[in-house]
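The data blocks that follow each hold one structure.
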Structure P
Amino acid sequence: MTHADTTRLNRILWSKQYMEVPQVCVVLSGHTVDEMLKDATLAMAAGADLVEVRLDNLWVKELEIENPEEEADPRRRAKIEVEYEVLPLESIDLDSALSSFKQGIELPVILTCRSQRQGGNYPGDEASRIEVLRTAIESEVSWVDLEVDISVKDRESLMKIAKGKTQVIASHHSEEAPPPAKEIISEIEDYTSHGDMVKICYPISGSEGALRIFEAAWELRDSSIKTSLMGIGSGGDWVRIHAPLLNQNVVYSTMQTGWHLSHSGKINVSDLATAWKLLGYV
C-alpha cells in the first residue's frame, strides 16, 4: 500500500461514530450434507450469527490428488489446485437435503445456488436452477440469495413466494474490477428493489480497488440501504474487518484457516472477532 493509500484509509478510519456489530455469516465448507452440517456446528460454536449453504456445491465431488512429493515437502499441498467431478442432477435429493439442513442447523440459514456463469457449481440450466431456488424458498428458509441478473419474470415470481417469510439477498459477483466509489453506490441503488439487502463482490488486484469498495461502503454508512460489500483478492478483507465502522449489515466469513485467506480477501470467523476487539469495535 502506498503512502497516499494509507493516508486515505486513515482519514476515513479516524472518524469513528456509533457502531452496530454486523451479523457474521459463515459460508459452509464441504460438498455433502454431512460435511456442511459439521461445519455449521463449528460455526455456531465460533459465534456465527447465520450460515450460508451453497446448494450448488452438492453437485460436485472433490477429487483426491496424489502427490508423491507432498510428503517430502508439505508446502507443496498449498500449490495443488483442487479438482472436482460434476455429479448428475438427479444424484441429489434436494428435498431430503433441505430437510436435513432445516433439522440440523440451529442458526438462520442463507440458501444459495450459484450458477457456473457466476462462478458457482450448479451444472443444470437456468430453468432448473430457478426451480431449486423456488424449492429453497418454499422450505421457509430465513434467507435466499438471488443474483441481480435473474430474469425479471423469474425474480418477480420468486420474490412473490418469499414475501413475508424469506428475506432476499440481491447479489452481484462482478467479473470486472471495482469502478469509482460513486459508480459502486449508483449500482447498489439500482439493485435496492431486487431484495432486502444488496451484496456485491468485486475482484481486486491492488489497494486502489480495495479502497474504492471501502469508500463506497463509507459513503453508504448512514444510508437506509442494507449492504454487504467485499472484494476477492489482497485487500478484499478491509471492508469485512472494518464492517462495524461502515455499518455493513452482514459480513461473510469462513471456518477455513491458512495464509491463503488474506490473499483471497477472506477471513476466518475467529480472526474476524479478534480484529473487531483489537480495533475497539466490540
Structure Q
Amino acid sequence: MYPQINPIALQLGPVAIHWYGLTYLAAFALFYFLGTRWLHHEPYRSLVGQGAWQRKDIEDILFLGVMGVIVGGRLGYCLFYKPDFYLTHPLEILYVWQGGMSFHGGMLGVIGAMVWFAHSRARPFWQVMDFVAPCVPTGLAAGRVGNFINGELWGRFSSPDLPWGMVFPQSGSMQPRHPSQVYQFLLEGLLLFVIMWLYVYARKERKQGQVAAVFLIGYGALRFFAEYFREPDDFLGLRALSLSQGQWLSLPMIVIGIALWFWFGRAKTVAARA
C-alpha cells in the first residue's frame, strides 16, 4: 500500500515547504557538487588555469539551466501533452502551481540556455554540453523521489504476486501497480549516472560531443524501457504502435544520440580523458 506521504515537509504559518521543492534543491546542489568534480578532469582541468573554466561557470550554467528547465519544461508539457487545451486557454500556461512539466521540454529549454551560455562565453557548444551531461542524472533521480512522495506518475497494473507491487488508492483502483517512479529513479537516475561517469572516467580519449551523445542515447533508451511500466496519461493513453507519448518523445533522442556519437567519432577534437 502506498504510504500516503505528506507532500508538505515543513509548515511555517502560511508558508508551506514541499518535499517536491526540496528535491529540486537537492538536484541543483548535486549538479553543483558534480560540476566541481568535473573541473578536475580533462579538458576542463587544463583550461582552469587559463581562466576558461571556473566555479563561477558552474554557477552560471546552473542558473541558466534552472531557467531552461522551468520555461522549457512548462512549454513542453503544454505543447507535447495538452496543445489543444492550452491553445484555447493560453493564460493557464502560466499556472505552474497547477502542475504539468515535461522532461523533454525541459531538456530543450536547457539546450537553448546552453546555446546562450556558449555564445556569451565564446566556447564550443559541445564542450559545454559535455560538461553538463554527466551532472544531470542525479537531478533526475531526485525528481523521481519527489514524484513518489507526491504519489503521482504511478505505474501500470502489475501481477498480484509481484513482491514490490504497490496499491495507489489515488489512482482510483485498489489493484497493485508497478512503482514506476522507483523504476525511473533507478534507471534514469542511478544507472544513467553510473553509465555516464564510467564513460567519463574510462581511460580512453573521448571526442568532443560524445559525452553528451551518450546521455541522449542512455536517457532515451532507459526512459523508453521504463515507460512500459508507467501508466500512460489518462488524457492521452497509448499512441501509435501502442507506444506512450514519453516513448515517442524518447525515440528521437536515441536516434540523434547514436548519429551524433558516430559523427563526433570521426572528428579529431578530444573532449575528455580522465
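Derivation of every value follows stated rules applied to the coordinates shown; laboratory data play no part. All figures in this text were calculated on a predicted structure; none of them were measured in a lab. Cβ atoms are built from the backbone, for glycine too; each structure is taken alone.
Given a value of -11000 for helix-only ellipticity at 222 nm (-39500 (n - 2.57) for each DSSP H run of 4 or more, over all residues; to 500), calculated from one of P, Q, which structure does it belong to? Answer for the origin of the read-out: P. Mean count of other Cβ atoms within 10 Å over residues 21-28 computed as 21.2: which structure among P, Q? For mean count of other Cβ atoms within 10 Å over residues 21-28, the value 21.2 is produced by structure P.
When mean count of other Cβ atoms within 10 Å over residues 157-164 is calculated, the result is 15.0; to which of the structures P, Q does this value belong? It must be structure P, since only it matches. Between structures P, Q, where is mean count of other Cβ atoms within 10 Å over residues 149-156 highest? Evaluating mean count of other Cβ atoms within 10 Å over residues 149-156 on every structure, the highest lands on Q. To which of P, Q does the computed value 0.7 (distance in nm of label points 7 Å out along Cα→Cβ at positions 221 and 245) belong? Answer for the origin of the read-out: P. Calculated for structures P, Q, mean projected area of the Cα convex hull in nm² is largest in Q.
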